[in-house]
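Next up, some structures in structure tokens.
Just so it is clear, none of the values below were taken in a lab; they were calculated from the coordinates. Worth saying up front: this structure is predicted, and the values here are computed from it rather than measured. Cβ atoms are built from the backbone, for glycine too; each structure is taken alone.
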Structure P
Amino acid sequence: MTSTPLPFGSEHFGFDTDQVHAGERIGDGYGARVTPIFLTAGFVFDSFDHARDRFAGHDGAWTYSRVGNPTNVVVEDRLTALEHGVGSLLVGSGQAAITVAMLGILKAGDHFLATQSLYEGTKTLFRENFVRFGIEVEFVDDPHDLAEWHRRLRPSTRAVFAESIPNPKNDLIDFDLVAGFARDAGVPFIVDSTAATPYLLRPLDHGASVVVHSASKFLSGHGASLAGVIVDGGTFEWARYPQKFPQFSAPLAGQEGDSMVTRFGRRAFIEYARTVIAARLGPVLSPVNAFLLLQGLETLSLRVERHSRTALAVAEWLEKQPEVESVDYPGLASSPHRALAERYLPRGAGSVFGFTLAGGIDDARTLIDSVELFSRMTHMGDVRSMILHPGTTSHAQVSAADRARFGIDDGLVRLSVGIEDEADLIADLDRAFAAVRASRVLAATV
């Protein structure tokens, strides 16, 4: 069976065209227009020499689905095009994407810097799991303070990590500032862009070196499966720092004089992540889940535009409610991050954000228990709207003092606004707020 990649994903096509066509291959022998699911663990070799050449990497074809699969590669090529990268790698989840990307760069004894405002699962991974590998993380309290970045820089610092739209506070970073710091420090800048998607923001265009996504969220949109992706920008000069990153410049095993950089050039990082980290540790993505992700990608821009537009309307409505102390949405005119949103997120400020109820946890409980259309669940980026109380779920293991320091107040409620009718979502929240008011009246009379 042969297939021919179509010429999509170049600068000659727009986002909407690329999300439907980039990376697709026509010619499976049956005339299928939709990418098939190649549900196979391995691939047949024509001969002894054919197997040898494949494992030597001479013909660029398939060896085993733990390393690569025809279904997955279509999705990888599409995401590469959408993010303006040079190569991508699909893995089993967003957490796997972060882990594989960071372990492709870091080793025992290394140190890296990360912004303080991150998804708590990521912070826990860094604080508790990475430390067991001998890798130390340090969180920067004020990402807008260039002096703090420099104060925390060490001779052993090897990376900078941030989120494009931090979850759940939406306290945006200045990409040019952080990317400039990383560039001057001679380290790669890795960005988790799950909440933005390439439709709202392409971090690689703003100085990031590598982008990761939990593709289970907006990229899929349907909430039916897990997936993660790593996208290599191909811009970091690994060979310039052979002492910091010897894995890219050192001779390959059995290939004297040949290194990841000399063999793969700008794709050195993503090929190392694929063949040395992911293929050996094994967090691969099933072709079935890759296929499901592909279905979501085809409508990404349509969904995210609707997500963002509706989220802004909901945020503006929430800001007018007397029970609401604050709304953490950078698209609001009142947001301290509005200028950064206008600069980096001109298409919209996303749809995952928090708001704080003045009545604390009691009001949060009543509100969350009173919604009917919003789903009470730990997920985001779904076509369905969702609601969650971070203080007793995602941040339950964080001390009260640290929750207060990070702005995770008892009254903080997180929304992931879906694509339902704006009026219906606001009506659902309005009923829930009515229940909050009624509970306050009841409490006052007892």
Structure Q
Amino acid sequence: MDYRISEQEIAPILRDFDTFCAYLEENRPKLTKAREELGKKECYNINSLLTTPREMEGPKYLMTSYPSINLFFNIALNTKFFIKDNGKGGSLYLVSTKKLEDYKALTPINQYLLLLKTYWTRLDFDELYYDTMTMFHHFMYTKLAFEELWKAAPGVRIFANVENFNEGYEVHNPIHRFFVGAGLVIAHLSTLGFWDYEEAILPHHFQSKKEIDVKAITPTRLGITMIQALRQRPYELYHEDIDENEILQNWRDSSITPMLQKLNLKHPQPNSSLEPFEEAFKEVLPDGSLDSQAINKVLKADKRESTYLAEGNVFIFKVSLNKKTWRKILISSSHTLEHLHQAILEAFDFSDDHLYAFFMNGKPWSKPAYWAREDGHEPSAHQAILKNLNLAPGQTFLYLYDFGDEWHFNVELTEVQNAQTISLRGKVIEEKGKAPEQYPY
């Protein structure tokens, strides 16, 4: 193959990621309490430093409105280039680790492949695309579009008149569906150098900054090459943490199956002898430049590294039904979320006769979540040891009890201590307000 990826064409991508990391190291920004992400002012400042900043009317938008920053943030945490550190008053900050230095020691070619591999095989897409249209169908719309785009000519604009749904939008056209249904994927792949894109303004349709609709892309030579390689690396086989039910729903979706049949796409079957992810790119890299061992050494999980720096053998949780009704519970860090569930029910004098779940980003029915073992969902709360959950003082999550009545308890880790003696069960150490009746009717 004549074409070889050059360091020059990936330089802007790596420079933007370096700019993002340098800003975090130099400014140590405080994370928001609600979603533990970068705040509006920090995002606005970082955006202005990027090669192609997104046009914004000022520092008034959340991180999800900045696709490149949101992507870099999720990559930085997934790779543990940065971990969360708790400061005074329970505030959370990002602190760089040795893994970032290991990444910087890679050659530019291997740095780029590491970023691409992290996006394609490791990121939690439900978190990355949380609360947007892109969340559920992202991988399928991408798969369909790649089947149309892999033969495209670099530098040639691909346009779809999605701004006029009545005349220009075809519901069974993979490119049109990709442009409208997975705009954030297009933005993220643009950040990784696949193409330039133009946003669409849809008439009579409210568009928030966190949603992106696209009317045109202009693929790069790098992008076409990456698409050709990624077609050999199906999301269903190469992603490390997929939802099998979600995958099947996509493959059986009646609005998607006509396009699958037209493109003759088959559901990829599990294969015990998968090629390494990086091998798909070997032919388009400069000779001898691929170092899979170095890439995977950086990505390898280090059990000694926590996402947070908090340490201690006793956790104190403030569990609140509302501002006037709460309990503080002391519990061993070696206990599980199931033990915490039992302690909460005992603290509020509830009977343990319903299913429950812990939603770690504070939003019901979201991911990541831990479920009652009787529910059958994974992961289970009885396997979730508190000290392994990367919790830090000030962090909050939701305990939802009884899937019918839906009692919502806000759980905040207020303190981490080291104690000489540890109770064998959760213990209420402070309380306010009378507990409500579980069954008032």
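Taking distance in nm of label points 7 Å out along Cα→Cβ at positions 162 and 386 as the measure, the highest value among P, Q is held by Q. The greatest value of distance in nm of label points 7 Å out along Cα→Cβ at positions 50 and 362 among structures P, Q is that of P. Can you spot which of P, Q the value -0.60 was calculated from, given it is log10 I(q)/I(0) by the Debye sum over Cα atoms at q = 0.09 Å⁻¹? Structure P accounts for this read-out. When distance in nm of label points 7 Å out along Cα→Cβ at positions 18 and 170 is computed for each of P, Q, the one that comes out at 4.4 is Q. Out of P, Q, which structure matches 18.2, 60 when Rg and Dmax of the Cα atoms in Å, for residues 42-257 alone is calculated? For Rg and Dmax of the Cα atoms in Å, for residues 42-257 alone, the value 18.2, 60 is produced by structure P.
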